[in-house]
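The data blocks that follow each hold one structure.
Please treat every number below as a calculation from the coordinates, not as lab data. If you're wondering where the values come from, they're calculated on a predicted model, not measured in any experiment. Cβ atoms are built from the backbone, for glycine too; each structure is taken alone.
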Structure I
């Protein structure tokens, strides 16, 4: 199994200073500006969004087999399967008269707007009626299939990665990869047995539509996959890893339900940029030197970053790239054993009580260091609701410690790990972050 992690980031910063940080789009775009990245993943009924998995690949690549294996292993979770095939357009009489000339593997064959509508409803906790497409009449049946929202939603189809709006809904993207000869052999067996087609018709359709569509539209979407699964009828290793990851993510959702101040971002987002999306802002309009009107937003209060020495300093560059000229303070806390923490040094802006504070530390383990750092900020007059704690990896123990003590502090992280080992280190984690980042480890 191969994995490709997304590396896209959202950088809409146009004017930055210590006083004002301005974000937005040009008015000519017809949009009122980028409202920043909002981490509101709650559904309308108050529950967290489901975990959405996209499964793509060529026709007869083994997508259904992989989906069934995932569903079988997720027996302790509520799972629903939505097939892209349900969203084929109805064929007109003219197209039905030349159905053998119709390309069912082309993106234009699917009603993507209806698919997006159904997925949005499910994502926001609402039941939806999914069409039943009849391949004998090439039309949707009058009766539809009612689908209720669940903990896990699997969207399967040859082109589910093709549309960017559909891709953005997915928490995990799986591409089932199979050799062209294997796909063709399985297609011949399936179509002769299930659809009563002769081999010549199958080969003509494959050479005229299926193979060109795969090369032009399906294969290029492989680059969007988080996980690539080579087809095998018993590829349990790959499926086990996928299911384990899903269980971990569902555990993160549980913590998010307990603590509404905890936000786990998607892997394609940057922690700092996402954290900025939680700051209060006002709309602002400026006129550029060329005379164009630009509408965006500015933060309501001044900002500052506070890094917990020394691993927190690794996040300063990303913060400065987003907010040039931002003031950054320092806190040094010496760890003595698992619980004892000693404040050694701090250098904070004099007017920190009047600022929103982005607290930087890439690893949240026991939470003891974070608790002491936040306590210091409160002593300096910072409002608890004005603190956003940014980190990359969190342990459940640390989240419990911080959230119970400071329920109004927002925590933005990219991963919640399994827990802590006997040495109070995050597992699986990545070891001592400061040593790895600055190259000071023993190795």
Structure II
């Protein structure tokens, strides 16, 4: 039996090939499982009895190999070699000590891995969320150059407008976020990139358009983090509202002198990754345990109770499961958790921390530094957004839109292309 190896971010996929029958079988292995089951006699198994001496409690659950390769065991049989950075192990006194080695080698016979495979031909897997900003970026100036309005060199022709809005439709429907470079300076004009002229924005208790800057004088109820220069971690907006705005866009009026970069995570993909690749139990808790989202300001208060991950009421006929309908996640408006029994509260916190650890991985995030005239728009039900702390007079205009208005408007452009 031979094998092929694929290293994934959190686990390894091994394709076993039965050369006699020509059949192939896949099996997935967690890296921490592989490290715990290392067969070596130099710290993991007793030299004489071959019993395990490494303690499972010392294996970091986030461990990943430095590299791996096809190899052979001492008898020349096919094997797979995984190379690890040294980890702490317990000495005879129970104290943690770092192994004195440059790298640790685990050499697994292919047949042993096949005999001990625990995730054979797994089909319900989920890839990483999109994290390449180039996938979601549109240069408005390029559309203008190719399709200028002959009456105004800074605006699009009718054909260019349709192509631009169809591109927006594609990015938002696939990734939930679109970054528009060089869009311009008029926030009111930009609104109708996304909705019909007969539709309007969704006003909130902050006002019709939020001017997110430290010296804000335009908006009411500006006693919240968005109007400071502090970092704002990943969240969705208006979690405390019964009906949450479907989309928000941020228009960069002036970037910060230092910092203030925006970043985004496709939360629907992250949630599915949590469910299938990390912890189904954590996903279950985040979809069932209610959370109090409590917005308390000097002149405004609102409360809504909901799980962080809300599932749809309908069951998907293909998977026989309920799909994720909405993410409500806001650490700064999350109230005291009083909906979990004492003996289960630790487990719920661990689930939330597992989720949060995923969100802050570099390979989960789309990062974007916005310059004057740039716009970013995102699905407020399925995409988390955040910003770094900053210095200098940064100014963003924030606008909420109804999802139905947006999809109707952009869908018209997409459909008009389809019939040409």
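Out of I, II, choose the structure whose coordinates give FRET efficiency 1/(1 + (r/R0)^6) of positions 61 and 381 (r between Cβ atoms, R0 = 25 Å, to 0.05) equal to 0.00 when calculated. Before the final figure, lay out each step's value.
Values: I: 0.00; II: 0.25.
Answer for the origin of the read-out: I.
Can you spot which of I, II the value 4.8 was calculated from, given it is distance in nm of label points 7 Å out along Cα→Cβ at positions 69 and 93?
On the way: I: 4.8; II: 3.9.
Considering all the candidates, the number was obtained from I.
When distance in nm of label points 7 Å out along Cα→Cβ at positions 245 and 293 is compared over structures I, II, which one is greatest?
Details: I: 4.6; II: 1.3.
Comparing I, II, the top value of distance in nm of label points 7 Å out along Cα→Cβ at positions 245 and 293 belongs to I.
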